[in-house]
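Next up: some structures, all given as structure tokens.
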Structure I
Amino acid sequence: MAAAGAGRLEGVVSTRTVQGVLLSGTRLVQQSMRNALSPLLVFMAAEMDITTSQKGSLLSAIAAGYFFTQVPGGVLADWLGAKNVMTTAMMLSALCCLMLPLVVDTLGLSGLWCVMAAMGAVQGPLFPTSTVYLSKWMPKAVPGGSDEKAWGTSMLDIGISLGALFVIPVANSLAAAFGWRLAYQGIGAASLGFVGLWQVLAAEEPARCFYISRKELAFLEANVAKQEKKSSQGQQPDQDGSGLLGMPVAVGLHQSLWAVFFAHIAFNYGAYYLTNWSPTYYSEVLRLTPEQAKYHLMLPHVTNLICKSVNPLLVRLVERRGISLLSMRRLFTASGFLLAALCLLPVYRLRGHNPWVSTALCSAANAFFGLAPCGFKANYLDITETYVGVISGYGNTLGTVASWVGPQFVAFLLHHFQSWDVVLLSVALVNVAAAINYVRSSTVMPLERSLRKTEKAEPKTE
């Protein structure tokens, strides 16, 4: 699991590996707090009268808050530092978990929705700031080394899988033994404990890490792309063309950037469908109790975690075949989306068979979803050197639209068509469209550099 490449000290875990593991931990606690609602909603429904439409609204609540803080999170990372923003985000999110039972007992489902939306709002900056943080630690490809950017983004997604995997058995077990209220508070307290560890060991950049070796520091200073500081050239905020968007309009409208954005939207719609709706599907369609469904719900996250864990080996294998970086990004994205779509399509048709048939297909689909981040998510670190936080913020904002609309759209389809086939078909079609668009339009050249070359090549007119 250690990051490979030149500059790593033999026999010693590299500091950037430690930072990658810590980043994985931030996503683990984020996802644990975020996804706790899905399994605990079954216990809440046994106590309160919750309709399918209300479930869809509650499952989308965290995305409603998440939506508004993506881009501001990227800007805050530039002002306050990515580490400080991430510490604050995780701490406030844990406090939401601790106070949630009291709010629900006082205000009911409307209070639950508000707390989940607030949790989403404070978690919003975590993705763009994680990308900014990663960009300061992951070096560019060097001769004899491997693609550490893909490794770094894999670590982020491994944390997501661990969090989703961790929260299902823990939340179910705690809720069965102590009730859903203490389950939420236990998850919040554990998350606060990680915040302390993060604050001690995480470092904003290599030069500010107290335990990095001189050899690794020199390697990273030579091979990590330096972000341009606009103010150092005495420019006003809009003199580089960034304006209100935080980046030049030509960059923001570039088809290669939107190929990444559309892939992110498709990924969130499909992957979060499995996370959000599987407990309901196993309860209402396959008629399993939460205790019976526990291992069925865990297995897709296990296969997803396994896939993400072997991604660095797959990347190395592809590199040894002489496949270019762009072709590799396209291969992982397209294969992940298309294979996941093929696995999901027949799930509802096979509902009359043993539940493990459905679980096997969902597990295979979630494993293939684990391939895609080595493509489009790693592409966030390729496609810009100057606007990492802003572009990541916009991308995850658009992905959050899918996370917010997705549960409500699924509830709408179920209400009007009374069939999960239509839901699964919608996931498959979105996956196929995103794969085709990404293969057609993606790039690995920083867009600002590409646009400068284009401007120089164009003849000047009077």
Structure II
Amino acid sequence: MGHGSTVDLSTENRTLGSLSGKLIALGAVMAVIGIVGTVVLGSLEGAFESGDSGQGHQSQQQAATTDGHGVPAADDGHGATDGASDAAAVHHGPTHGFNTEWSIWHPYLVSACFFLTMTLGGLFFVLVHHITNAGWSAVVRRLAEGVSRNVVLMALIFCPLVMPGPMGALYKWVHPDPGDEIISVKSSYLDYNWFLIRMGVYFFIWIVFAWSYHRSSVAQDRDGDVQRSSRLSRISPLGVALFALSITFAGYDLLMSLDAHWFSTIFGVYIFAGCVLSFHALLALIVVWLQANGRLTRAISDDHMQDIGKMMFAFTIFWAYIAFSQYMLYWYANIPEETIWFVRRQSVWMWGFWGWMMVVGHFFVPFLFLLSRHIKRKRATIAFGAMWVLAMHWADMYYLVMPQISNGTEFPFKMVDIMIPIGMGGLFIIGLALSLRGHSLIAEKDPRMAESLAFENA
């Protein structure tokens, strides 16, 4: 049941207090474990051995066995190749050679995108809260603001990725094969310097909105100026428009251009679905942890948790809808340039298994688990569901990046795939603790706070 009356915030423990030190210590331990584990296990696995992959060039043997579009030429049985043969395109397109060799930057990109999407989901939550003048979410908006401020940390994490060496290891278009007509057509967009400019613009937009909204929110706690909320509501439509454009093109640049021969008009929407879904899972875990440590125990009620669970449930369905729409339309059309992305993810049985894990684990399991309102209202069960969703979201990022390696013919899982997100997660926790400490965990003087505290779920 809902509150029925407004909670007296003066009786709430609504600051992070000593918990900030605990969070920072936990984050530091995770960061050290992740960094040391990456260095030690990466060395044992040969992750730091120099090779040609950093330059993005394919071997002469591969170049000799592919045509100008990267499609494998047919072998006549005596070592000769016939570029006119279409034997490789019998079913749903060829398995073309637009691929890269494994490098440490592939799992690094997976982890960076995993945490970036959660951070951007928090920013979207804040923008939508203001544009809709939502009442129920006022009590958790400050937590979303804290998550969104980690975008500065994410900008620092992405700095090594945009250096020439890592870029060459990840993106074939940085050093395309001679005669690659598809990359040649896209060269005006897939240009290294232009890529850097776009990334700078994306992060500038995200940082400006995340920090300005948080700063205004904290200032409202001091002066109680309700006009601050009105001003933020007026500029939120612009924020949502810029967010939509920036996340769409960032998804294209960071993930879709790993295979610049392939394209999808709804890839940006797919990334957006993962952003919102993963953020609400993270928000649920933050609330459960805070309440387990005596913070906001009455301000955030079962009704609020049910709504957070509803958002997880809704965007589980939305993610599945976008993923299926993309797959069904491309596979049914059976155009090689489009289906090759999916063929690569069915090249070996482990990638096929991973794909089915996405179907079952990313959709059916959370869909069925989150159906019940009782699951969403209980802290233990919603925490379990949130951790499951985040694990599947990481698996989704892995599925977007790693099959590009060796044309999908290998399953390149290594221990550094686990160590890197542990280390990056530690940094993320430290950033979150720094963002949340020093002020109230709740937007105390938000004009919608009374409505939010008395919120009852239908």
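All of the numbers you see were taken from the coordinates with simple rules; none came from a lab. Quick caveat: nothing in here was measured; it's all calculated off a predicted structure. Cβ atoms are built from the backbone, for glycine too; each structure is taken alone.
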Which one of I, II has Rg/Rh (Cα atoms, Kirkwood Rh), for residues 27-162 alone, as calculated from the coordinates, equal to 1.07?
I
So FRET efficiency 1/(1 + (r/R0)^6) of positions 131 and 251 (r between Cβ atoms, R0 = 25 Å, to 0.05), computed for just one structure, reads 0.95; which one of I, II is that?
I
Can you tell which of I, II yields 25 when relative contact order in percent (Cα under 8 Å, 6 or more apart) is derived from it?
I
Given a computed value of -21000 for helix-only ellipticity at 222 nm (-39500 (n - 2.57) for each DSSP H run of 4 or more, over all residues; to 500), which structure among I, II does it belong to?
II
Using volume of the Cα convex hull per residue in Å³ for the comparison, can you identify which of I, II gives the largest number?
I
So Rg and Dmax of the Cα atoms in Å, for residues 307-386 alone, computed for just one structure, reads 15.3, 53; which one of I, II is that?
I
